[in-house]
Structure 1
Amino acid sequence: MTKKHAAFCLALLSMTIGQAEVIVSSPDGRISVDFEMKEGRPTYSVLYDGQVAIEPSALGLKTNMGDYTQNLKWDKDTEMLMTGEYTGIYSLPSIKVGPKHRFQFKTAKLQFSRNASQTAQGNNRPRARRENGPVMEIDFYVSNRDVAFRYTVLTQGDTRSCVITEEVSTFQLPGNALTFMAPQSNPMTGFARTMPSYETKYTLGEPVGKNGWGNGYTFPCLFEVPDADKEKALWILVSETGTDGDYVGCRLLGGNGGEYRIGFPMEGELNGWGSTSVQMALPGRTPWRTITVGHTPANIIETTVTWDLVEERYPASKDYSKDYGKGMWSWIIGMDPSCNYDEQKRYVDFAAAMGYRSLLVDALWDVQIGRERIAELSRYAQSKGVGLYLWYNSNGSWNDAPQSPKGIMNNPYERRKEMKWMQENGILGIKVDFFGGDKQPMMQLYEDILTDANDYGIMVIFHGCTLPRGWEQMFPNYVASEAILASENLHFSQGFCDAEARDCGTMYPFTRNAVGSMDFGGSALNKYYSASNNRGSRRVTSDVYALATAVIFQSPVQHFALAPNNLTDAPAYAIDFMKSVPTKWDEVRFIDGYPGKYIIMARRSGEKWYIAGVNATDTPIKQTLTLPMLEGKSTVSLYQNGEVKPIKVSKKQTVKVEIPTNGGIVIVE
């Protein structure tokens, strides 16, 4: 499914080490990265069009072999800086761009050794044979949108493993920057002590200098550096990619003005199980730290750095992309009681009537339906062209989540036996829930579940989980993750419904969904989140808003919050749209927007463009959109104010739209 062809070109450019400063620029020259050595401490800074995006910030690691943050020197054998270019092309149908995606980075590799005065830390480390040899390298990759860097800890003599106790990478934002970030929750809190699960509300333009609720922030983290001249404002997204079982999932710690730094997991995560540090074989590499920057959010909406710099970990056992597409799930409307054979069969029929590929059978299916009847349901679904996803608890001993099936996904033998049973019964995929931590053993569990599932041709969705960090590229059977306050909260809270456009529709495209496929489970057409559709939480957003978010939110498999009654009680235009809207996209473009206020963006599937927008402000948004992807004087379909009608694109490729409060628009070629 994923093929990446990359060319890495390394040249040695003469650089005097005594200058203690190196500049690497993006291919278009707009982004530049400065490297400096300040009294034995490596630092970097980032500029965009000459404006400071990241002020001088620290680099380095602390390990049980030594402190690689200070008392460092350039390797005397490396009198020249190694620079080059990294380019490639790949096709990955599970992300925001499709076939033959091209990328290009300018690169620099810096190598460091310790000053002779620095001694080893850690009582059990064998003395290295070359105390003054190179100990660490830092790779910097710079594209026209992004800066990325990672560390390599080198083998030292007979020492072939180490423990990384701290990563001191910092991101010094200008003091006037504003933040759009999701606070990291306390460990072992929330429902059944399942947090942290990346399910908190984003800040909306708060000043820098805070530390969330005391634990920092989950990735990705968005910043705006405003300017009196709006064309000089900067937007900056900080995240990470390439994390697997060889590292921990990290967060961003603040509280010191505009300085933010990498944080390892908290001690209390996973019920105290596992270390907060990283155990690494040498030579070993860290994940990439990524910084996406631009004068508008366009570079953030359109970035692909999450996938450009990572490689496939294992070959796909089959072509999973053939089974991407739309799906149903009953739980968002009917909750636990809906998980019975008759209701799930009704939803299979509904999925088939909509032309959808899958049905997610949620928690408690093992006790409320049973394995024999699930096998029967799977056969019935397959006869209708529908495949089943089955829900599983990840537990485990790391929280108190009681829902079953449990005790399977955390047990290697039971997990593989279960996956063999799924393969024999034609199960399409699994949704595994309730993880609650980023320590290395948990990151290894994610990888183990994915690896085993691939052996049996099973696709995987994660919920109650960590942020995916390039996993669409790394694990071919990986589909998407929740890692966000998702649609279930619309069922549970009227307040969440009231703020849906602000906290979800106009926030997630700039943050969570910019760096990974997001399983939100929305686009409801019921008026109420209940099977009767006359009680419970009331949907405040419009039907066209629901259609717009089906385009704005990206995941190759979308389990929408539709219900069988929508075939007769929802507008016909809405049902027809939800039947045809794609879930695989070939291109994305930002048009206009501001986090928490409104978003207008475009996605292309094949030759057809979909332009979608939603509005969370108190007044309607009236705009004349310039849409260069549409042909002048052509006729398109405009979904607006509860109706769909044909309109003409002007010869200047413009369209006039009005987006009501809590509403949306969609334009389709």
Structure 2
Amino acid sequence: MNKDDAIIRVQKLTEILNKHNYLYYVKSSPEISDYDFDMLLKELQKIEELFPELITEYSPTKRVGGDITKRFETVVHRYPMLSLSNTYSKNEIEEWVNRIKKSINDNLEYVCELKYDGVAIGIQYINGKLFRAVTRGDGVKGEDVTNNVRTIRSIPLSLKGDYPFDFEIRGEIFFSKKNFKKLNNQRLEQGDTQFSNPRNTASGTLKMQDSKIVSKRQLDCFLYGINFNDNKFSGHFEAVNKVSDWGFKVPLQTHRYIEKTDSIDGIMNFINFWDENRFNLPFEIDGIVIKVNKYKNQLELGNTSKYPRWAISYKYKAERVETKLESIVYQVGRTGAITPVANLRPVKLGGTVVKRASLHNADQIQKLDLHINDSVYVEKGGEIIPKIVDVNIDNRVKDTTPINFINNCPECSSKLIRNDGEAHHYCLNELGCPPQVKGKIEHFISRKALNIDGLGSETVDLLYSNGLINNISDLYKLTFEDVITMNRIAEKSANNMIKGIKDSKEMPFHKVLFGLGIRYVGETVAKKLAKSLKSISNISSASFDELIAIEEIGDRIAMSIIDYFSDERNCYIVKTLGSFGLNMEVENKLQTSNIFEGKSFVISGVFNSFSRSELKEIIEMNGGKNITAVSMKTDYLIAGDKIGPSKLKKATDYKLNILSEEDFILLLNGKSN
């Protein structure tokens, strides 16, 4: 490809990718599969590698991040980002409306919007291109976070339509509940403390120095407030509808995220509707914003030094209930982290009965100055997790003593430690503390690790209590006779368990490495380690400097790996696993054979062990044929996460062989048919 051809192809690919990004992230109506999108993006990346002079800051490849920001420049807002005054009752709304009516002789209209619980952002576009993104800051000046905002796929890098040459649009960046939960689950797997609420996490993410990490966290954004000279729109409601045509993700009328009304009753209907339904939203809100719609009316009303007179927010009171703290128990996690949990007198909160609340750590207990039998106030943190927020001191029982955090593990009595700079206390008896032992085994057999069929947490508990397993390597010593003698284990279940354990020996090395449960070594880090160092021998002997030289391996992860392999007991377990035939190095699965000769495969979805291109290469090098469409002549459908529903339905209707990733590995190794 010469440069002229490259220029044409880059322009075309950019246009196609921007279109499908908009359809997926803004309109929620994708027209192509994730795989097809990724293939187009990879093609663009390859061309940009060949012709780096063609790379622009508006390229779709910039969405993946990678820029490192050493510091965030302070920028003065062209239009001040004012706060909103808050109201909490219908009377206060009525007072606000009546004040406006005294000043404005017009047929007033009001726009009601959801008050997203996120981070305010102002984004400047020049000639249809994203130029700069600035946080609210103190309202007069904020921080330039442009590199990070470029990674948010619901924010367009370039616009379409009849947009102004130079304007600013404002909105709110936030975590969806789904992505916040996903992030916390990842942190839980890695032994990290979970984040407490989406709003603070979105704020912290937006100011991270590595935009690649920001991209992976999948922030979202609604944009709705436009500022530019010579504004031709009649009002805010009309402007929001119009900027949607330029490519912005705006609040949807069809979902009732935004509504126009001319009365207080209309405002209160909107407020009351979302007071009842806000918990069903896919994101967090903490209230409603009401604005005078017409821009000419906004100009007449003007601003105070802090607030616009033409807008106000109605804040929902966080539902709070008072109940009794009956006791505190201490839970031991897989990594040895100790979490105090409050047992409460059952009380209804947010539509559910709450009996327990997390206290997070010793600092939280001390901050609240908790005593047993205290009357405590409980809220749902981030509308999700019940938490104790305060104590009713007036109701405190006399002669009670403060709750002191325990010194020894509640399960094995080992001395607890708390490292400098860490919030949690830890039990270090990881190979002898029952919850840690069972937790590590449950992690090892989980779907993302060894994916052992026939085993679950109850069975692990049963095997452990019967003295049959004490660590992950003991699983491979189990026999049918061992298992069948236990209560509640039927013959079929015993056979499935032994077969699942045997089949797990075919899992690739990075899954074994992840399954070891090394603190901070999550699924992604395990893949990076396996790809870079190739074997457990190399990883166990790697120096600190060698480890931190690997992408995404920082000081904390490197020291955790070194600590793990410095324990002879861990080394013995790893050696034992290897002796049972588990993969302890990266295997070259691309060996040439005729095992798939005459067989056709369709690949759909997202996979853990392989990319789609790797799967295709394996199939072809072993005699198979890759096809794109499912038909009656297809032999196998390899189904990953997020598989296309139409392909899955066709394969089911045609009664084709549908393989999981693990099934395919077994088939490749001649262990299935």
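All of the numbers you see were taken from the coordinates with simple rules; none came from a lab. Keep in mind it's a predicted model, so treat the numbers as computed, not measured. Cβ atoms are built from the backbone, for glycine too; each structure is taken alone.
The table below lists the values:
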| item | result |
| --- | --- |
| Kirkwood radius over Cα pairs in Å - highest-scoring structure of 1, 2 | 2 |
| Of the structures 1, 2, the one that 33, 26, 18 was derived from, the read-out being Cα extents along the principal axes in Å, for residues 333-388 alone | 2 |
| Parent structure of the calculated result -0.43, -0.71, -0.88, given that log10 I(q)/I(0) by the Debye sum over Cα atoms at q = 0.09, 0.13, 0.16 Å⁻¹, for residues 269-404 alone is the read-out and 1, 2 the choices | 2 |
| Structure (1, 2) behind the derived value -4500 of helix-only ellipticity at 222 nm (-39500 (n - 2.57) for each DSSP H run of 4 or more, over all residues; to 500) | 1 |
| Of the structures 1, 2, the one that 5.6 was derived from, the read-out being distance in nm of label points 7 Å out along Cα→Cβ at positions 109 and 421 | 2 |
| Which of 1, 2 leads on FRET efficiency 1/(1 + (r/R0)^6) of positions 285 and 597 (r between Cβ atoms, R0 = 35 Å, to 0.05), largest value | 1 |
